[in-house]
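Next up, some structures in C-alpha cells.
Bear in mind that the values in this text are calculations on the coordinates, not laboratory data. Here the structure is a predicted model, which is why all the values come from computation and not from measurement. Cβ atoms are built from the backbone, for glycine too; each structure is taken alone.
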Structure 1
C-alpha cells in the first residue's frame, strides 16, 4: 500500500475528492436554478458589500455635500440636505430589504446543508452501532476476551434522534 506524504492512501484521497466535487457540483447546480429575483438580490447585496459601493457612496455624498455647501460655486439644490437624507433613508430601506431576502435564502441553504449533515451523522451512528455489534460478536466467536461492559452493550443499541432531542430539551430547561 503506497502512502502519500500526508499519510493518506490514494483511495481515501480519491473518495475525498469525489465528495468535494459532488458538493461543488451540487452548489453549482443550485446556483443555476436561481430565479431572476434571487440573482438580482445576490447582485445588489454583493455590490452593497463591496469597496466599490463605499467608493461610489463616498464620491456621491461628498460631491452632494460640497455642492450644497456652495464650495463648487454652483447653486445649491439641497441646501438643508433634506433630499440627501430622504435619498439615504430610502436607499437604507431597500438595502435592508435586499439583505433580509439574501439572509432568508442563505438560511434556507444552511438548513438544507444542516439537514444533510444530520442525515449523514445519523447514518454514521447507525453504521457504527452495527460495526460495534459485529466486532463484539466476532470477538466472542474467536474467543477474544471481551469485558462484559455495560457501555459496549449500551453503545450497541441504536439511539433514536427523538430521544436525543428530548434529552437536549430537558437539559436546557
Structure 2
C-alpha cells in the first residue's frame, strides 16, 4: 500500500477494480494527473469525472454544503454517486463547467483502504477510451489503457465482473432539491 500511495503522490495513474467497474485512478487534487487521464482516455476535459472518497468526513472537506436529506443515499450499501455544487480543493480540471463534482463514498476492499492511506480523494473513471463500452471485466480493458497506466492493481483480475450494477446517480440542484438521474 505504501508504494501505491507514493505513486499517487507522484501523479501516476493506476488501473484498479472499484466498487462499480474497473477504473483509472489518480489524485483528484493534482491537475497534471487529471490531465493524464483525459489524454489517455482521449476524452474532452469539459466532461467531468467521478471522485471517490472513503467516508463522510473526507467528503465534508471537499463539499461546502451537505444536505441532510442525502444520508439515506450516501450511507446505503449500493454505490451512489452524488453531483455536488461548488466543490473545494479538487483539481479545477476535474470539476465540471457548471462548478459541480461527482463524488462517491466508496465501500470496497481495496479502494477504501487506499483512499484512507492516501488521505485525499481519487479520480475514478471507467477504464476505456472515451466513446467505447465500459469494461465489465479485466479482459475487456483496451490494450491502450493497459499500456497507458503506470501500475495495475492485480486483485480481482479473474472475476467475471467487478459489480454488475452501476452506481446510482443523484444530483443536488442549486435549490437544494435532490434529483435522481440514474436509479
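For which of the structures 1, 2 does the calculation of helix-only ellipticity at 222 nm (-39500 (n - 2.57) for each DSSP H run of 4 or more, over all residues; to 500) return -6000?
Details: 1: -26500; 2: -6000.
Corresponding structure: 2.
Can you spot which of 1, 2 the value 29.6, 99 was calculated from, given it is Rg and Dmax of the Cα atoms in Å?
On the way: 1: 29.6, 99; 2: 15.2, 45.
That value comes from structure 1.
Could you figure out which one of 1, 2 the value 0.95 for FRET efficiency 1/(1 + (r/R0)^6) of positions 48 and 136 (r between Cβ atoms, R0 = 41 Å, to 0.05) was computed from?
2
Can you rank 1, 2 by relative contact order in percent (Cα under 8 Å, 6 or more apart) and just name the one with the largest value?
2
Taking 10.4 as the value of mean count of other Cβ atoms within 10 Å over residues 16-23 derived from one of the structures shown (1, 2), identify that structure.
The value was obtained from structure 1.
Assign the value 13.5, 40, calculated as Rg and Dmax of the Cα atoms in Å, for residues 40-87 alone, to the correct structure from 1, 2. List each step's numbers first, then the result.
On the way: 1: 13.5, 40; 2: 12.7, 37.
Computed on structure 1.
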